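What follows is a group of structures, each given as structure tokens.
Just so it is clear, none of the values below were taken in a lab; they were calculated from the coordinates. What you see is a predicted model, and the numbers here were worked out from it, not measured in a lab. Cβ atoms are built from the backbone, for glycine too; each structure is taken alone.
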Structure I
Amino acid sequence: MKNSIIKPKWCIPKSVKVLVTTREFLSIQNFNISYANNNKFYKTLVNRNKLLSILPSNPIFIKQAHGVKVINRDDKNETSYVADGIISTRKNEVLSILTADCIPIVISSTCGNLVCILHVGRKGVEFNIIKNAFNKLSKYNYEFAAWIGPCISSEFYLVDVSIKNLFKNINIEYEKFFSKSKDNLFSMDLVGIASLQLKECNVKKIYLSNLCTYKNKDLLYSYRDSHDHRRFGTFVWIEDKKKGDK
């Protein structure tokens, strides 16, 4: 699968573009695009610069913090880029999220005039960054669709009983997303919880990549497999047809 191209299959205007990088991308092996924790700076810089040949503009890379902050690029008062989500209505402005097991969630208005991308890990579903994003998105009065990108599946995401009870206490409905595994551990379905939270925000069209990062570790980075800080990227933008493809 290492040369596979990952594209969402969803009913959204073609002007909304999504790109997902892989371990081997643009014929480059080890296509890591994260600078975190002493990843080789020059190699990462080269990889990021290679993206400029296929993207319409320099991507906006936020400093992800496993929190709930979502930046709205329409808000002129926004100054901090420490966040785990970003919203834009600007044409050819590329939004990005880096992951290696956490969920990249791409959200688009069904008319194609707005896009949003979220970094959603266990803390993200615990503190419900999705709800926080829709608190900001609700002012646009659009209908939305969401695509849940490659992330770790419940089969390989094992947690202890304290995590299970924490989520059960937040919402009793979350209990169904935990199943007994082995050695007093539980399989946790991050995608299931995120999908429920999207539905609670009135998102009726939810699409899944059905790609597990751990199971497809030859294609994508998985922190649970490698325990390092290499990351693949998920990018979204609204194409300006007047300017054409770059």
Structure II
Amino acid sequence: MALPKAPIVLIPARMASTRLPNKPLADIHGEPMIVHVWRRAVEAAIGPVAVACGEPEIARAIERAGGNAILTRPGHPTGSDRIFEALERLDPAGRHDAVVNVQGDLPTVDPRTVRAAFEALADPEVDIGTVCAVVGSDHEKTDPAVVKPVVAFAPGSTIARAHYFSRATVPSGEGAIYHHIGLYAYRREALRRFISLPQGLLEKRERLEQLRAIENGMRIDVALVDTVPLGVDTPGDLERARLLLMPRR
């Protein structure tokens, strides 16, 4: 088993958020949120990092921080489509054989979690890698906003194949329930295939994009990590992120 040799990390970001306007540029201790995400992606030390921007304001914020940004079409329906455009424009020769998609609203993400998504590609049969953590409360087990992967980790293993993802509490019976974290690592050809596929029936029913891959026979492996990063979607989430990222004195 061997990991892809030349990965790249791409962070899709756009301004069109209804619950938190101009979300990527939200200030967290003097820096836009998207810059915090970019820094953590760089710290993961997987490969070069770029932000795939829907608007020039985001690109300017990243470039001021010393990062690389590429402007993409603003109207992409998903982050996967946005990073594929960015990948093709940044690397038309196809040198990068894998791409890690880090969501632009995860300013507290642990760089080790980003790396774990990539390491789920260690088996050459795996098309897509992602991550999960053990559900921490009874409320999360039944919360439809918490997506649960159906995955069975062998004793001593921290990577296993995903059989399904659901907003329901699955699987039933005794044992851990897992909280899916929306970080993905794609083999390049897997990403190309994924974005070309039509929406699946289960994808539409569960409102989970990753089910499109499973419905079409693609293999997703999941790496088990210790913590779930805070996703920033609302002003309240932003305040929590500011507290979590408070500079140490």
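Quick check on the output: 55, 43, 33 is Cα extents along the principal axes in Å, derived from one of I, II. Which one produced it? Label of the originating structure: I. Computing Cα extents along the principal axes in Å, for residues 37-124 alone across structures I, II gives 38, 33, 26 for structure I. Taking Kirkwood radius over Cα pairs in Å, for residues 181-236 alone from the coordinates of each of I, II, which one would give 13.2? Computed on structure II. Given that relative contact order in percent (Cα under 8 Å, 6 or more apart), derived from a single structure, equals 28, which label among I, II identifies that structure? Here the read-out was taken from I.
Upon calculation of mean count of other Cβ atoms within 10 Å over residues 5-12 from the atomic coordinates, which of the structures I, II produces 14.5? Numbers along the way, then the final one.
Details: I: 14.5; II: 21.6.
Source structure for this number: I.
Taking distance in nm of label points 7 Å out along Cα→Cβ at positions 21 and 93 as the criterion, the top-ranked structure out of I, II is II, with the highest value.
Supply the structure label, taken from I, II, corresponding to helix-only ellipticity at 222 nm (-39500 (n - 2.57) for each DSSP H run of 4 or more, over all residues; to 500) with the calculated value -5500. Structure of origin is I. Between structures I, II, the calculation of volume of the Cα convex hull per residue in Å³, for residues 173-212 alone yields its largest number for II.
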